[in-house]
1. Work out which structure the value 13.2 belongs to, where mean count of other Cβ atoms within 10 Å over residues 178-185 was derived from one of 1, 2.
2. Out of 1, 2, which structure matches 4.7 when distance in nm of label points 7 Å out along Cα→Cβ at positions 202 and 258 is calculated?
3. With distance in nm of label points 7 Å out along Cα→Cβ at positions 98 and 130 derived from the coordinates and found to be 1.2, which of 1, 2 does the value describe?
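What follows draws every value from the coordinates through simple rules; no lab data is involved. From a predicted model like this one, the values you see are computed outputs, not experimental measurements. Cβ atoms are built from the backbone, for glycine too; each structure is taken alone.
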Structure 1
Amino acid sequence: MTYKKPVQKLAGKIREITLGENLKLGGESVLPFYSFDGDTGHKPVIGMEIWDVHPENWPTTVMEELGDRVRNPVEWAKFCEEKYKPDFLCLRFVGANPDMGDRTPEECAQIAKEVAEAVTLPLVIAGCDSNEKNGKIFTKVAEALADKNFAFLSAVESNYKEVGAAVGLAYGNIVVAESSVDLNLAKQLNILLMQLGVKPEKMLMNPGCSAVGYGYEYVITTLDRIRLAALDQNDATLQLPIIMPVSFETWKVKESAASVEDVPEWGDQEERGIAMEISTSVGILAAGANAVVLRHPRSLEVVREFINSLIQ
């Protein structure tokens, strides 16, 4: 008797969301990379992080390669697009933080508009550490980039009404719903945004990210539970593509930030940071993320190879 390999059929499917003009996310009806069971949807994508201000304590080789471009977000964005060829760019407004220059929402909007006009890649817009100010930043930036279909990272429980109304309803962009590593919190925020009037095709999820070794097992199990609920239980409120800002977390932990002088036994600082970024990325991609944001070009290269090696 001929052996017939069993196939796991799931009831649900992740929505297909378009970022920018034509970057497709989601669309899978099976667990991550389970091509032997069915349609794996669109290939996971990788974005590169750029800042609106000169970054401090970034990897030495990155800073040397970028040179004076880091003082101009437009030139920085153009360089990354041409040299590293990521799938999208993540423009992060660190300079809007009250402790980093307190850039106004209007200034942020002007920078975002100039970057968008200078590159062909879609943008993901990220704010600063203040959720209250992010609401104001996203409103102005979404207005400047109206109907571009760019993603705004993120709407949280404290500002989802302001962000959802401006980004998703008034100006035709994509709202990223960010929660704190809990399936029920992720589902609740998705429902609140949908009740506000944001359409699912204008939404992505960030269920919460951490670096390897920092509650990472909770991140992975939360991703697993979200994907099983969406696909196996056909929970429509969780059938959204997932984007994770890996670089935001991995480069600030002690394994990446501690100098060689402080802990010589740990080896080269930059190599540690790259290892943290790669390790974190491949785990969350294998657990269901559709997009990751990275900082180091070597990380982008390795993670891209990882994705391609699993896509059949």
Structure 2
Amino acid sequence: MHNVIEDFIFKWNVEEITIKTLIDIGNKKLELWMKGKGKTIIIQPGLMSSVAEWEGLCEELSKSARVITYNRAGLGRSDKGSTPRNRKENARGLHDLIITLGVVSPIILGHSYGGLVLQQFAVDYSTIAGGYILVDSTSYDAYKLDEVEIEGEDGNSTAAWIEKCRFYSSLAEEDLQVEMADWIKELKKSLPSSTHLEVEEFMSNPSMYETLCEELEFDFLSSRVTNHYEFFPDTPTIVIGRDPEASITQMIKDEGLYKSEAEEIETIWQSLIRSQTKLNANTKYILAEGSGHSVHLDKPEFIKRAAASILNQKAE
């Protein structure tokens, strides 16, 4: 295995090509997308976000850096492994990936749930990263969002999503394609046709829903962490937050919420994002004007600006 990885790293270093592959990190294989040279940026997508969603932005970032994005364990073609999934296990997987590839002082970017994994990583492996970018990141206190009272049945509560994921994980791939058809159709609208088959396979993978069920139960229901920001390292950090007006509009349109419900949820979310700006003395905040939660698709220029800022800082 060692020689295979050495050959892969050599190829990655000398050729200006896009590499899609599986990398053995010791106890499982992870699916990766890689391109570029120079300083390394590693991207951890969100809860149900595939590598395919990030390829467009990664192509742009790879013009000035090495870029890696990957599907965490249990998603896409990545092995789930035998250990129940949660943010600490996902942080360990990120660490093992970095060590396996021999990457030094990477900039690590996490979106949504990927940002929660990044925050756990920063605490558990405080000397590894050279910079952090949190893109509308989930917080340790995200359970507070479930405290908002929604009229009628709240299909987006954590408990409701756990039940959905249990059901989805019991289905065959072909049944999941039918069940998730509308979601897949919406994703395809914002992604190039070359990724459409990959998106279909990603969204119809029963293993993903088994993984999500475990993550949701541990990270959003069971786990309550106090003083979670106390041990965040003093590493350059940028927090990117979504535009509250754009987010409220999306929740009303896409989730059928009343305006008052959407506003209450958004007030809590914005408060949690603002708490992240106090991670350390080196944290900067960027408002992604006009963007909802999917900043990488809605307004990727804000992520490019944040990456350039830390890259320039590291070059000084």
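1. Numbers: 1: 17.4; 2: 13.2.
Answer for the origin of the read-out: 2.
2. Structure 1 accounts for this read-out.
3. Of the options listed, only 2 reproduces it.
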